[in-house]
Structures are given as structure tokens and as C-alpha cells.
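Structures incoming, each one as C-alpha cells.
Please treat every number below as a calculation from the coordinates, not as lab data. Treat the numbers as computed from the prediction; the structure is a model and nothing was measured. Cβ atoms are built from the backbone, for glycine too; each structure is taken alone.
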Structure P
Amino acid sequence: MKYSYKRHLPHIQPPDGIIFITFRLANSLPKNVIDQLKFDYKSLVKLSKNNKQHKKIYDKKIHELINRYDLYLHKTSKGPFYLRKKEIADLVCNTMKYNDTKMYDLISYCVMPNHVHILFQPNEISIEEYVPISNIMHSIKSFTANRANQILGRKGQFWEHESFDRYSRSDEDTIKIIRYILDNPVVAGLVSKRENWPWSYVKKEFEKYL
């Protein structure tokens, strides 16, 4: 198990792990909300790291935290919603697909108006060494930020630097995460059926479990 830090948040990358990440547009949530989420997330990572007997508690609490994070993003009326623009949403989708097989095995994603969910398994680059989460996210965010700013005719920060991530602990957990990702537009009230959202994806081999 590897623990790394990008700015202030801890990120966990288990060997051969399946990683679920949520990243959002810059300034899409107020600072006080993010500070509380960061505090709660760090506490949960510490619990997972030092208290293996608390695994079930961690799993439940991290799920609750992600739900709360999504709820804030769904309900906020402030901040940018650049991902509502078809050209930009398509850009993000195509970039995540482009990196499939090159950096990771892409399992599922969903692009929402102000944030993105992605589920992938990093490629193995040597014995028990895998493409770091930080490299994957930099590749996605750097390219899409530069191109999106060109489309919008703007300059400045596009994505929030930090992202929230967790890893799947089992095949059952992976299926639950996929369902969560695909149902995000329905929960947010954007569509009535997950199939109606144009900016989501699931790898074909997982469709039979959904």
C-alpha cells in the first residue's frame, strides 16, 4: 500500500488497485465546505492506515463522505459549470478514453456540469510498480485544462488541484462504485434514466452486472 500527498490531501494507491476519483472545477465549492471535507477525509485515511479492525467503519464513512461531497456539488449554484458545454464535456471524455490502455484500464466515468467521476486500474510498469495516480491525473487535467481554456477564451486555473479518491476493496465494491458513477446524473436530477446521459461510460465486460 502506498500513501502519497498532493498538496494537503493523502492519496492511497494499493498494488494492482482499482481507483475511484472525483475531481472538480476550480472554485466550484466554498472554502469552508472544502476545509471540512478535507478534515474528515484525512481522519478517515488515518483510521484506515492505523486501525485495520475498523475497516467496516472506514468503508461506511468514506462512502458517506463521497455522497456528501457529491451532494454539495449537485446543489451548488455558485462557481463555474464549464462542463455543461458539449465541446468541453466531449473533450474530457475523449481524453480519459485516450489514456485507456496507455496509463490505465478505464472501467467507468461520468462527466457532470462541475465535476468528474472516474474509475480505473493503473497499468503495471514493472514488477509490483504501477503508474502513479498523480501522473494519471496530471495527464488528464493538464491537457483538458489547456484545451478548455482555449475553447472558452479564458486564462487561469481550470481544475481544482486536489481530488478525492478511494480504492475498491472487492469485486462487489467495484460494481457498487460503477452504479454510483452511472447514477450520478439521475441523482442530480439531470436525467430520468442513466442511459440518457451522454457523458458517461462503463467498460463492456461490466455491463452484465448493472
Structure Q
Amino acid sequence: MNNNTHRADKVQKILKSRYTDVKTQLKHNSPFQLLVATILSAQCTDRQVNAVTPALFQKLKTPADFAAVPVKTLEKLIHSTGFYRNKSRNIKACAGTLLAEFNGIVPSNINDLVRLPGVGRKTANVVLGAAFGVPGMVVDTHVARISRRLGLTGHKNPHKIELDLMKVIPRRQWSIFSLRLVYFGRDICQARKPRCPVCPLADHCPYPEKTAATG
């Protein structure tokens, strides 16, 4: 067992004891709703997305509805999630591609998911894990930041971080591990002011030493 694998194993055990019940915070009732919600979550909080989606999904229920809705109408419905023009175009195009290539059904493998407009690996892995129970290593800003601080990766590119984490985390744990890092990032390992003095991972993290050395 190399150093990163050993550290990852210790981190997993501690996070598991701290966050016993974790799941995506995006409210949804179907894989398609989760797909739309995850696209909306880019540069937006889950709370704000959840404030928008009930009315959105009441008005637009199927991929056909989203493909047919005028883009200006969709922009108004999702305006408060930010970047609404780009998101509206992506969601409409995504719905159209689902209809044209997948009979309106959200695919359950990453190669097909990333073919959809507006869907990158992060979004695809969220959908795989939460909608289909297929392990996927989700690399959002929390996961990227914390995995670098822990020394589990030296990369900034999300795909390279994903590959590094996949090497040291058992496949069956990919989805739950990334979710726990998200919870941990909101709770302790925050971007600007990480709570290092009370961090349960401090004994396995080189970040406080770096901070002290450069502080």
C-alpha cells in the first residue's frame, strides 16, 4: 500500500464515521430531473437550485417539454441560478439530444452521458451515482480543493484529479467518498478559512504544516 492509498484509507474511515448518511442535496424524482438540476448547479448553490426546480418541473415535465419550450421562457424560469442563458441553451440541447439519440431516456453510462450538451464528467458522475447507483468520482470545487490539500493529487485539472482519486479509492466507494468530501468541505475544510485546529483529518493532512510554514 503506497502512502497515498494508506492516507486515503485513513481519510475514508474518519469521514465515514463523521458523515454516516450522505446523499446528493439536489432534489429530484427521476434521472432526468437530476440531470437538469445538476446542469443548473454549475456556479450555483444546491439550495438555490432547489428553490427553482419545483416550479420548473411543475411546468416542464419531460425532455420533450424542455426541447419545445421557448428559450426565453426557460431563461425566466431558471434566471436566479445564474449563467441562465448558457444553461438554457444547454438544457434545451440536452433534452433534444436525449429525444433524438436515446428515446428520451437518460443513459446510465458515462460515455453516453458526456455526449449530451452541457454535461461534463462531473455532471455525468453525479447522475451515475445518485440516479443509477453506478460508482462515479465527482470532482467539484470541494473535492478538488480537499484532495489537493490532503496530498492525494497534485493536479488542478478535474479529470486528472478524478483519475488520481480513482487509483486510491475502491471503485464501490467513489460516489460516497466524493459526497463525503463535499460535506466535509462545507463543514470544516472551507476554501478561504479551513478550520484546521478542529479538523478530524489533521493527523493525516500536510496542509496545516504548509500553512504554518508560509503563514
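Here distance in nm of label points 7 Å out along Cα→Cβ at positions 42 and 114 has been calculated and equals 2.4, so which of P, Q was it run on?
Value 2.4 for distance in nm of label points 7 Å out along Cα→Cβ at positions 42 and 114 corresponds to P out of P, Q.
On relative contact order in percent (Cα under 8 Å, 6 or more apart), which of the structures labelled P, Q is highest? Write down the numbers at each step before the final one.
Numbers: P: 30; Q: 22.
Largest one: structure P.
Work out Rg/Rh (Cα atoms, Kirkwood Rh), for residues 66-129 alone for each of structures P, Q, then name the structure with the largest result.
For this comparison of Rg/Rh (Cα atoms, Kirkwood Rh), for residues 66-129 alone, the top structure is P.
Tell me which of P, Q gives -18500 when you compute helix-only ellipticity at 222 nm (-39500 (n - 2.57) for each DSSP H run of 4 or more, over all residues; to 500).
Going through each structure in turn, the value belongs to Q.
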